[in-house]
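Read-outs: derived from the displayed coordinates by stated rules, not from any lab. Just so you know, these numbers come straight off a predicted model, no measurement behind them. Cβ atoms are built from the backbone, for glycine too; each structure is taken alone.
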Structure 1
Amino acid sequence: MAGSAQPSRAQLGSDQSASFRPYVAADQSPAEFTAKAVVIGALFGLLFGASTVYLGLRAGLTVSASIPIAVLAISVLKRLGGSTILENNIVQTIGSAGESVAGGVVFTVPALIFLTPYGPEYFRYFQILMLAAAGGLLGVLMMVPLRRALIVKEHGVLPYPEGAACADVLIAGERGGGLAATVFRGLAVGALWKSLSWILQLFRTAVGYSMARTSFFPNATVDLDISPEYMGVGYVIGPRIAGVMVAGGVLSWMVFLPLLTILGSHMSDPLPPVPASGLRIDQMSAQQIWSAYIRYIGAGAVLAAGIITLVRTLPTI
């Protein structure tokens, strides 16, 4: 009706929270925090944490492991005598927490290493371990007060698509089905591809071409690497985000790199920030120019994106 007042965000969240009925009723007490759930969750945390570090350092991007861990938890615990949905949830929570901590480390410590003069000397295994432990502890402590504000009161308002999808996976696993078959098939294909190309070196997956310094686009470089991790990440993030990443690569290697090469050919002194080698740009290779200058532009872009995202999410905090 025209002129009628629309329900506020707080009223909408309160109404939907009040009408929500959990899958496991409050008067039920199925097994949850069991030893096998904790141990398997910790093992998944180590496994997916290591894969997150590898993927983050190699591709510059990671994807959440909550849903794969949930699928694997259902499959593994079923082989160990069965489990409840709450045990499966504990496994995926612990496993995804380990993966999240690893993601926090891989996206901050490398930046601090190459942005600070004494980074390589300071950041040893112990310092990184303490930073990861402090970050994980801080995340848990912050989640205690934020859970009611951002999850309970905002139920039905904030969508949390990944959490909702993970819950659907756990519920589907409770009802039965071969959810893990696709995950294991993908794992087998990736392992086979990596073994043939990387260990046995039966074929090449990386090809590249760099134009000469005297060409119209000096040092313009195109590199392609067809690997399972890249294809998996690209499938998960979708064509839009993948296209943005490709555009960033094109901008770096086919615009900034030739531009810096042209500018450097007219400079008699090294361009600040002066690299440790002390070389001028006209004395550097394409890879050296990227390491000395272009990657700092990328780090600034990542920082700007983080600030913009934080500003956009402030109204929900």
Structure 2
Amino acid sequence: MRRCGVADTYANTYNERTDAFNMEPELIADSVVRNDEPYYNILTTRRSFVNGTLSEFYRERQGVGIFNVTAPAPLETVPAIAYNQPGTWQEYTRSAFHSGVLTTPSFLYRFPTQRARVNEFYEAFLCKTFVPSKDPLPPPEDPSHRDNNLARRAGCNYCHATIEPTGAHWGRFDERNSLFLSPERYPRFDPKCQTCALNGDTSCGGECGAYVMQAFDEDAANSLGMLKTYLYRTSSEEPNIEGGPALLVQRMMQTGDMERCTVKRIWNEFLGRAMTVQEQQLYLDSLSKNFASNHHSLKSLIETLVMTDAYRRID
């Protein structure tokens, strides 16, 4: 989370804020592990931390134009720490729309689009990557090649049929910044924006940047004045937007993929290599089930892993 070309007069302040933003998710994860809480609280907890740098940033409303960040909680609940105390961190509780490290400024800026956020979530917590299909494409004249909805476009739909609705879980978090688009300020539909769009005023006084303002296809024509994140979403996918990343974690917890991925990553960390196919057959399911039955305690997983024959054979 660094930015090139920042003027020297702002460099120190910018770097201090960058360092603080990057430290925040580490402290969230550290607190979960040290307290032996369910490991996936790192993805859902509202707990967070501020130091002097972030306290002043939030409480004094500084940094607009360098960092666009919605205050994570009512300002009176953000700990008041002097700016000259960057090493002093205090815990506090963020607003209800937050979800662990997945809504921290560090995560949202490092992965600036909904698609990037989905890709990182799948790779980091599900051990999955998106790989294009090897199936042949339809002929060039097929209209699906020109579909603006990537979940339907030929050559794109194989991955984006999953990426687009999953990315909607970050639909209330703006792209390329860390702003939360609250339902109160940004309703699903804004009649003023629709009126401007129908009259050809796509700027609408600068008030409708988050809304569909141009009819570049039939779906968009039927969605003028609608918040962009709802465009192309089906009725079954729209709850993802309001449920946020916490809903995504809740759903993924039901598949077993998160447990298996965590086991693989801890295995790699402790043995210095990935599981072999044979080791996956011997250990993956049992370690994953043990991890789940012990309330996703990372401490318990590590204790079980280091007792395996595979670990004890390390030279």
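Using FRET efficiency 1/(1 + (r/R0)^6) of positions 22 and 158 (r between Cβ atoms, R0 = 30 Å, to 0.05) for the comparison, can you identify which of 1, 2 gives the largest number?
Details: 1: 0.95; 2: 0.30.
Max of FRET efficiency 1/(1 + (r/R0)^6) of positions 22 and 158 (r between Cβ atoms, R0 = 30 Å, to 0.05): 1.
If helix-only ellipticity at 222 nm (-39500 (n - 2.57) for each DSSP H run of 4 or more, over all residues; to 500) is calculated from each of 1, 2, which structure is the one that comes out at -12000?
2
Work out the source of 5.5 here, i.e. which of 1, 2 gives that when distance in nm of label points 7 Å out along Cα→Cβ at positions 78 and 118 is computed.
Corresponding structure: 1.
1, 2: which one has distance in nm of label points 7 Å out along Cα→Cβ at positions 142 and 294, as calculated, at 3.3?
1
For the read-out mean projected area of the Cα convex hull in nm², a value of 21.1 was computed from one structure; give its label from 1, 2.
Working: 1: 23.9; 2: 21.1.
For mean projected area of the Cα convex hull in nm², the value 21.1 is produced by structure 2.
Quick check: 24.1 is what I get for mean count of other Cβ atoms within 10 Å over residues 166-173, calculated from one of 1, 2. Which structure matches?
The read-out was computed on structure 2.
Cα extents along the principal axes in Å, for residues 174-269 alone was computed and gave 70, 33, 22; which structure, 1, 2, did it come from?
It was calculated from structure 1.
Can you rank 1, 2 by mean count of other Cβ atoms within 10 Å over residues 110-117 and just name the one with the largest value?
Top value of mean count of other Cβ atoms within 10 Å over residues 110-117, among 1, 2, belongs to structure 2.
For Rg/Rh (Cα atoms, Kirkwood Rh), for residues 222-285 alone, find whichever of 1, 2 sits highest and give me its label.
Between 1, 2, the highest calculated value is found for 2.
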